[in-house]
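Presented below are the structures under discussion, each in the form of structure tokens.
Read-outs throughout are calculated quantities, based only on the coordinates presented, and are distinct from any laboratory measurement. None of these values were measured; they are calculated from a predicted model. Cβ atoms are built from the backbone, for glycine too; each structure is taken alone.
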Structure I
Amino acid sequence: MTTWTTEELDRIGAADEVEVTSYRPDGSVRPAVTIWAVRSGDDVYVRSAYGPDNGWFRRARAAGVGRLRAGGVEREVTFESADPGVHADLDAAYHAKYDRYGPRIVGTVVGPEVVDVTLRLVPRS
């Protein structure tokens, strides 16, 4: 594994939406799904707005690896569970970045209900 560059973090953090893909068991890439992502420190996180049964989330969790595309950045990533200590910071990051869309929509990606559906995206070399 490797780390994000400052430029990658800035570009991903500034992107309103990201595209996430995961790999099928045969190694082929699934179609991209457009979702929201936030940067917290030197990490990038995504959350499943509609719980653990959301298709992209189930597939990303099962595959463990995939690809992120945002702000002109495209990187292979590993999907990891987020550390429990980051969730308050992530909620604040989602509010800061997306509150303009209204509380009904932002409410799907903040709060205690999304702790178990939060993934940290770790770049792979």
Structure II
Amino acid sequence: MNTKLLMTTSAIFLAISGILLSFLPNEIANYLNIEANIITILFLNILSALYLGFGILNWMAKGTLIGGIYNRPIAIGNLMHFGVGAIALIKVISSIQTHTGVVIVLTAIYLIFAILFAYVFRTSPA
């Protein structure tokens, strides 16, 4: 599998998510009908830092061998992030009333990345 493409696309997705959460936390909170108080904005900014950190990690690791025993922490970290995120989003889909389109698109993206990182984690790059 071409892990360079996987790492690049996941880095871009995470970076865009992080930048949006960093620069538009009030607008995102208003769009999601969340009260935009200081704690909500703080959590969105911390989430932004998480996404930006993972994005730069994936960007910097895109040229290295990933899979099997090579860069195992990077593969398992991404698998954990996207896998747990996909499970959480799948659980929410049946009960969410608003913004179902956004949640379904995020679920699909997370599920695809989780499957791809599980494949990378289980196979050798050779």
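Assuming -26000 is helix-only ellipticity at 222 nm (-39500 (n - 2.57) for each DSSP H run of 4 or more, over all residues; to 500) as calculated from a single structure, say which of I, II it is. For helix-only ellipticity at 222 nm (-39500 (n - 2.57) for each DSSP H run of 4 or more, over all residues; to 500), the value -26000 is produced by structure II. When mean count of other Cβ atoms within 10 Å over residues 43-50 is computed for each of I, II, the one that comes out at 15.2 is II. Assign the value 3.4, calculated as distance in nm of label points 7 Å out along Cα→Cβ at positions 75 and 107, to the correct structure from I, II. Among I, II, the structure yielding 3.4 for distance in nm of label points 7 Å out along Cα→Cβ at positions 75 and 107 is I. The maximum of mean projected area of the Cα convex hull in nm² over structures I, II, that is, the highest value, falls on II. Which structure, out of I, II, was mean count of other Cβ atoms within 10 Å over residues 35-42 calculated from, if the result is 11.4? Checking each candidate, the match is II.
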